[in-house]
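Structures follow.
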Structure I
């Protein structure tokens with residue numbers, strides 16, 4: 001048990017320390033973005049399930065690769081909060097609250113929103129590239145996927161989870177999220193699974209850029225230090 005506890009502290013300790021203080025001091029006021037995302041997603045889900053609201057939500061937040069690119073880009077921000085109708089909405093809401101809440105405290109409100117949008121946009125753009133590549137390519141998609149609605153909040157949740165895991169040293173957790181998404185692609189071979197992988201790829205790139213800059217900065221500092229000796 002002690003070994004497990006030590007591993008848990010090493011894996012999640014930095015995240016726990018970062019999140020605990022603001023939550024104790026401010027409570028729910030520390031995560032207004034996460035609460036707003038949950039409320040907006042719940043509202044859109046309710047409207048989407050009504051006969052009078054289905055068309056409206058489709059028009060403002062449903063993104064398909066068959067859509068003109070300008071229209072898809074216009075709908076993408078709101079598509080982030082349109083949950084899939086064939087999946088339990090409570091699971092999506094719980095994931096949003098948990099992951100967005102942690103990200104909002106750790107990364108800040110606007111950075112969390114930007115990363116969530118980047119993850120969603122990566123999936124949206126991948127769908128177009130995948131269909132262009134065709135089903136014969138390992139990264140390709142069948143033409144029928146052009147009419148499938150893009151994944152909603154899940155791509156943002158997966159992307160943020162991986163980014164947080166890498167940023168705060170929870171590499172096993174980030175690896176586990178990646179592994180689960182890879183299994184989804186291998187087992188289901190659906191558009192959503194591949195869009196999740198595209199979201200993860202985008203977050204890996206965004207994590208690698210500052211890491212490479214720090215590496216080059218350290219290399220430059222070492223180069224500027226004169227050798228010691230007589």
Structure II
């Protein structure tokens with residue numbers, strides 16, 4: 001069970017680590033891991049000289065592995081967002097042998113354990129503030145892997161026209177964004193605003209999914225009906 005006491009993934013050492021001889025793959029991994037912690041703490045304006053100092057290496061050694069700061073940031077994206085994605089989550093969402101409510105609860109509770117960590121939340125925030133493309137890339141990824149599949153499964157749960165007949169509408173996608181926005185806001189409270197949560201995160205997700213499904217049962221049929229009417233009038 002995820003609680004507000006999740007361990008802070010950050011490096012705040014004030015003195016450089018003594019340099020060690022490492023295999024190339026080990027040094028590559030060490031730089032990448034320290035870069036994740038460093039950028040999560042100070043943001044993407046952080047100087048690679050300071051990163052090198054924390055690693056106990058020269059700045060030129062970092063650039064031997066990562067030819068530019070942009071390349072290092074790309075590796076951070078791969079480590080934090082791509083590397084921590086579990087493809088099994090997509091199978092959970094699509095498994096119609098289980099109720100949609102049970103699937104959503106299982107997915108979002110497991111996803112929260114990854115997305116509500118110190119580095120995940122803060123790097124995402126810093127990326128948006130600095131104009132890095134981490135946000136846009138990840139949100140596009142999330143839409144295709146989570147939001148649109150949930151919209152498809154929600155229609156099936158409600159006995160509505162499939163997405164092959166009527167494409168998913170932006171209104172449906174926005175409803176599902178609301179779940180992700182709520183989950184991410186919990187991470188902001190924990191790791192940006194330093195505001196403790198009064199409830200366990202699993203409890204909050206229970207409430208969020210229950211509210212989402214109750215509202216969707218009222219709203220989504222009308223959205224699909226309007227989309228069908230619009231497509232018929234233009235055909």
Structure III
């Protein structure tokens with residue numbers, strides 16, 4: 001801030017807290033010089049969240065002590081640190097084989113963020129936006145986010161899922177879409193082997209590669225829309 005901005009800041013501060021007012025000409029001159037010395041690198045206001053008047057008002061509301069120029073300078077440094085902590089360096093447009101130009105562009109971007117001239121780069125943050133348009137179009141073309149070749153390779157390790165996909169491709173009902181009344185597997189979960197022991201209790205809990213026939217019949221009935229007897 002220059003001398004005129006510092007004088008404006010002191011006038012604003014005096015209206016909110018009369019204890020900071022200096023009535024003598026010499027005292028006022030010394031006060032302006034002191035504040036300018038400490039606030040020379042502090043902007044009056046920026047386009048991205050900083051206003052020295054808001055910092056002064058916050059201090060007066062929170063502290064019983066008269067505000068000092070160092071209080072304003074510390075608030076500005078904390079504000080600048082917060083902006084840099086939220087900043088992610090975007091990839092420079094300079095040639096990566098030119099380290100001097102690459103570093104200079106990074107420094108210019110960081111200095112702009114620190115000075116409040118530019119907003120922090122948040123391109124790596126999770127936001128509420130959906131997938132980009134080209135990703136949605138590509139998914140509509142391929143029908144799945146897993147390429148067919150990769151899905152074929154995974155079939156050896158996911159026999160239950162592979163059998164389910166094969167049934168859907170052949171036009172058969174999705175048996176895993178309903179609950180199995182035999183092994184009580186919930187919808188979406190594979191069937192389990194059930195064997196009765198000598199005491200009549202169920203034995204075994206191994207996963208079946210194919211669903212129980214009764215579950216397939218139930219899925220077919222549900223797909224036809226017929227009521228279940």
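So the values come out like this:
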| quantity | calculated |
| --- | --- |
| Winner on distance in nm of label points 7 Å out along Cα→Cβ at positions 59 and 155 once structures I, II, III are ranked, highest first | III |
| Ranking I, II, III by volume of the Cα convex hull per residue in Å³, the structure that comes out highest | III |
| Origin of the derived value -24500 (helix-only ellipticity at 222 nm (-39500 (n - 2.57) for each DSSP H run of 4 or more, over all residues; to 500); candidates I, II, III) | I |
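Laboratory data are not the source of any read-out in this text; all were calculated from the coordinates shown. Since we're looking at a predicted model, the values are computed, not measured. Cβ atoms are built from the backbone, for glycine too; each structure is taken alone.
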